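What follows is calculated from the coordinates using simple rules that are stated; it is not laboratory data. Model, not experiment: these values are computed from the prediction. Cβ atoms are built from the backbone, for glycine too; each structure is taken alone.
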Structure I
Amino acid sequence: MMPLAHRRILLGVTGSIAAYKAVTLLRTLRAQGADVRVVMTSAAKRFVTPLTFEVLSGHPVVDNLFSDPSGLPHIRLPEEADLILIAPCTANRLAKYALGIADDLLSTLLLTTARPVILAPAMDGAMWRQPALMHHVETLRARGVTVLDPESGPLASGQWGEGRMPGEEAILSALRARLSAQRDWQGHRFLISAGPTREAIDPVRFLSNGSTGKMGYAIAEAAVQRGGEVVLVSGPTELLPPAGVEQVSVVSAEEMYQALSLRFPWATVLIMAAAVSDFRPRKPLSDRKIKKDQWNGEPLELERTPDILAALSAQRTHQCLVGFAAETEDVLRHGHDKLMRKRLDMVVVNRVGGSESAFGSETNDVFVLTKHGATVHIPRSSKRAVADRILDELHRINAPACTSEFLPSS
C-alpha cells in the first residue's frame, strides 16, 4: 500500500508566488492515494485560482469562515483531517500562528486543532533569518509543530538566498514521518497530572513549589496528537489546556488524589507529572487572613499528604504507570528507588534547583528509567520534544501491555 493511501490531508495555501508549487504537490499527494482538501487565503487566490485546486482535489475549495453550509468550517475541516499541511507558508502566516492570531479561516482552524501541523515556509530576501521570525519558528517547534527549513536558490526577486519553499520530497518525507508516528497511541486513555498543588495556611497563604506544569501539559499535547484520549488533572497554573484535552482543575493534593482515583479505572496509562506537595498544615491556622501583628508565634504543624502514585499503584489492574522524580542530587539512585518502591513501569528523573532547574524552564534534560533496567538520557530539549521522547520510550516497553479492549467506551 502506498504510504499516503487513504490519509486525509488538509492543505493550506497562502499568498506566495510559490503557490503554483502547491498545485504539483497536490497532484503528487493524490497520486499517492491521499484525500486532500484545500483551504486558500485571499492572497493565495491572487496567484492561483480556486478552480485549479478544486479540479485536482475533487473537493470544493473553502476560503472563508462563512462559505461552508455547516457554518463551522474551522472546526469541521481539522476534525476530518489526519494532518494539516501549509504549503507555501508565508512569513506573515507563520507569525500569526505563533502569536495565536485568528483573523481568517486558515488561522482560526489552526487554533482549534489537535492534529499534527507541518509548515513549508516560502519567503523572499533575508526574511527567514530575521530574529523575530526565528523566534516564532522556535516557538512553534517547541509546541510540536513541524517547521521545515526553506531551501536556498534563486528567489522571485532575482536574489539568491534562503527562502524557497522546501522541495516536494522533503515535504513528503515529513508527511510520512508525522503520519506514521501520530496514531501509535490510538485507543489508549491517558490520565495525566500536571502542575503544583497548594496547601492552605490561611485564605491567602499556602505551601507549594515552583512547578509551572509545562512538562505535564506538553505530554498531554503529545499524547492527544498521537491518537490518545487524554484527561489532564492540573494544579494551579497559568497554562491553557492543549486542544483536544479534557482538563480537570484542582488545588490541593487531596483534591488531586480524589480526581485521579475517580478516573483511574478508565485509564490505560497514568503519567504522574505533577509536583504534589509532600506536606500540608495539619489544620489551617485561621479561616481569615492572619495579620502580621496578630500572629502569636504559634508553630505550623505539618502532616504528610497522600502518596497518590503509591496508592494508585496498589489499585492497578491493566494500567501502565509512569512517575516523575524531581531531585537535587543522586538523581539516578533516587529515581531507581522510586521505580522499584512504587512498582512503576517507568520513572522520568529531572533535576530541580540551580540555573538549569526543570521548574519554570522551557526546556528539560531528563533520564528515563524503565522496569526492564534500561536508562535512557534525553538531552536538553524543549519540553514538547522531551514529551514525545518519553512517549516513544513508553511505547517501546509497554504499549502491548496497556489495553483498553475490555473497558467500556467513553
Structure II
Amino acid sequence: MKKAKEILTSTKKFHINLGLERIRAILELLGNPQDNYKIIHVAGTNGKGSTCRIINEILIEKFKNTDTKIGLFTSPHLFSYKERISVNNSLISDFILDELTNKIEELAKEHDIELTEFELITAVAFYYFYIKQIKYLVLEVGLGGEFDATNIIKKSISVITSIDLDHTERLGKTIKEIAKQKAGIIKPKSKVIVSKENKGFKTIEKIAKEKNAKIIIADDVAIEFNEKNYAIFNNKKFEFNLLGNYQAQNLALALKTIGSMEFKTSEKVIEKALKNVKHRARLEYQKEKNILIDGAHNPHGANALREFLDENFKNNKKTFIFGCLKNKNYEKMLENLIKPEDNFYLYEFDYPNSLKYDDLPETLQERAITLSCLEEVEKITKQNNELKIITGSLYMIGTMQDLIG
C-alpha cells in the first residue's frame, strides 16, 4: 500500500484544476457520503481557518459527553495531510489516511477519473466523516468557492469571511469578481453569515437574494490584548486564545453561525471553547523563544500582522524571516511588513516556485540577507535580544517542524 503523501504529491496530481465534474463522479461511486451530515461551509480570502476552528471548538464543547461527533476539514496543512481531517479534534490516523487514499485513487482509476490532489483529499475526508458517523461538519473551502471541490455539497450554512485580492489569476482581478466566486457556496433557501464590513458585501447580498437565502449579519466583537488576550461581546470579557484584532471579525462570524443553528448554546460553553481554541501559525507567539509565527500570505494578511506588531510589540527590535511563493504579491506584502529599522532575511525554502533573492526588486535586494537552509534560519532564531517574526507562507512554515515544534 502506498503512502497517502506519495499519491497526493505526485506530479500528476499536484496542481489546481477547478471544477466539480471529477469530485461529483467519485463521490457518486462512493454513495455520496457528504449527504449524511449537516455542514457549515466557510469561504473567504482571510480568516477561513480561524473561523472554522472557533466554530469547531464551540460545537465540540457543546456536545461534549454525548454521542454527537464534529468533523473538521481544513487546508492547507503545515506538516502532514492528517492535520486537514479530524473528528472531535482527533486527527485521522496515518493508516486510515493511507488506506482510504489508496482505495479512492484505485476507484478513480478504474473509472478513468483523474482527481487532483485537493479533490482526492476532499473525497477521502467526506468518506471518512461518513464512516465516523459525524453529525456536523465544519468545512473550509480550498480555493475560491463556486468551483471548489468542497462545493459539491447540496445543503449548508454558508459563512463568508473577509475578502481581498488574492489568487487573482484564477478568481478575478476585482473584489466584485472574487466575492462572486466566494459567494458561489451559497445554497438556495439557506442561511449566509457575513459581516457588513466585508469588502464584497454588496455582491454577496445580491447573490444571496437571487438564491432566496437569508443573510445574517455578524455582531460587533472587540479584542483586547493586555498580558492576556480577551474578546469582548455581550458586555463581557472572555479569555480568547487567538491573538490579533482581525480575529474579532472571525469570532463574530463564528458566534453568529452558532447562534443560527437549531440548538441553544450557553455562555459557559462559549467561554470554555474560546480558552481552548488553537490555530497553529496564526499569530502564534512562542514567548520562551521570542518568536512569532504567522502564516500571512497576501498583502491584507501582512498588513494585519504589521498592525498587531505595532500595537503590541512597538518597543521590540524586529527581525523578519520571510519566504513565500513567486505567484504572490510579495512586493506589496513586504511593503506592508518591513520598516527601515527592521532586519529582513529572505528564506529561500525548498519548495516548487518559492521566492528567490534574484526575484526581488533592487531596493529589496539591498536590504535582504539570504538564508538558504533551515540551519541558517535556526541560528537567527536563537538571537534572543530581538523579536523574530517568521511569516510569508504556510508552505514555508511547514518546512520548519523541527524548529517551531
*Determine which structure produced the value 16 for relative contact order in percent (Cα under 8 Å, 6 or more apart), calculated from the coordinates; the candidates are I, II.*
II
*2.5 is what came out when distance in nm of label points 7 Å out along Cα→Cβ at positions 127 and 151 was calculated for one structure; which of I, II is it?*
II
*Can you say which of I, II returns 1.12 when Cα Rg over 2.2 N^0.38 Å is computed?*
I
